[in-house]
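A short reminder: the numbers here are calculations on the coordinates, not readings from a lab. None of these values were measured; they are calculated from a predicted model. Cβ atoms are built from the backbone, for glycine too; each structure is taken alone.
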Structure I
Amino acid sequence: MQPLKSLTKTILLLIDQPYENYNEILPQIKALLEFPVRVETFENVLGEELPLTTARRAYRSAIKIAMGEEDVYREWKPEEQRYKKR
């Protein structure tokens, strides 16, 4: 098992390709994430980010968050809870 930083860099290098190749590299990315929790996090973040930004930025954010990096910029913002005044 590689250290997390070098594994993250390895995965990020996979997305430095034309967008047409992203569907082909998706299984490789999921295999390198290793753990089901990371894969699930990656899929969730990717689903939230893709409608709001470019594919490359969405993939980068999803990979970094799945690998546990902090302070990763996200386009998607959860809806704020609105409380009723009494």
Structure II
Amino acid sequence: MFWRKKDHSPAIEKIVVSLVSTGQETGVLPWLSIKEATQYAYTREEHPVTANNGTMVQCHATIDGAYYNLCFQAHPEKGVYLSPTKYFDV
């Protein structure tokens, strides 16, 4: 049986907007792996930045009419940290 990959984009983007609008710098996404975060980053730009032996990925994305820098880092136990920075409205 073949399983379709789950598209986490809507959930990630909703959390980005929520974190920024409430003034939070970082959130934990326990259901997302760093591999899935990297796949998301590649859907947003051709060459996202990866570092620390693949435990961190950074990309830019336009979400709800604003331009963001998104940084995903592997959580030491489960999931990833998400740190979004809103640059400007487009």
Structure III
Amino acid sequence: MPKNMQEAIKLLQETAVVMSGIQARRAEPVKEHSQQWHQEHDQAIISHDREIAERQAYGRELDARIDKLVSEIREYLRRNGSGERGK
């Protein structure tokens, strides 16, 4: 127990220094984990965006193939008399 005010102040200052050191040591692993998590998150977003872009490109390719197929069917029906059923 401090005997006077100056001892109490000195004890508080030393305690503040020790607490600051403890907080700094505890904060470093949290900071490292946070940085790692952010890097992994960024990589996941990049991968996700790439996958979406690939799927959209594939969808556009399928749409073009379907449009071409429909056009060819229409042309076939036009040339072969689509209205002549039952022959």
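Per-structure values
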item	result
Origin of the derived value -18000 (helix-only ellipticity at 222 nm (-39500 (n - 2.57) for each DSSP H run of 4 or more, over all residues; to 500); candidates I, II, III)	I
Source structure (of I, II, III) for distance in nm of label points 7 Å out along Cα→Cβ at positions 25 and 65, computed value 2.0	I
Distance in nm of label points 7 Å out along Cα→Cβ at positions 9 and 73 - highest-scoring structure of I, II, III	III
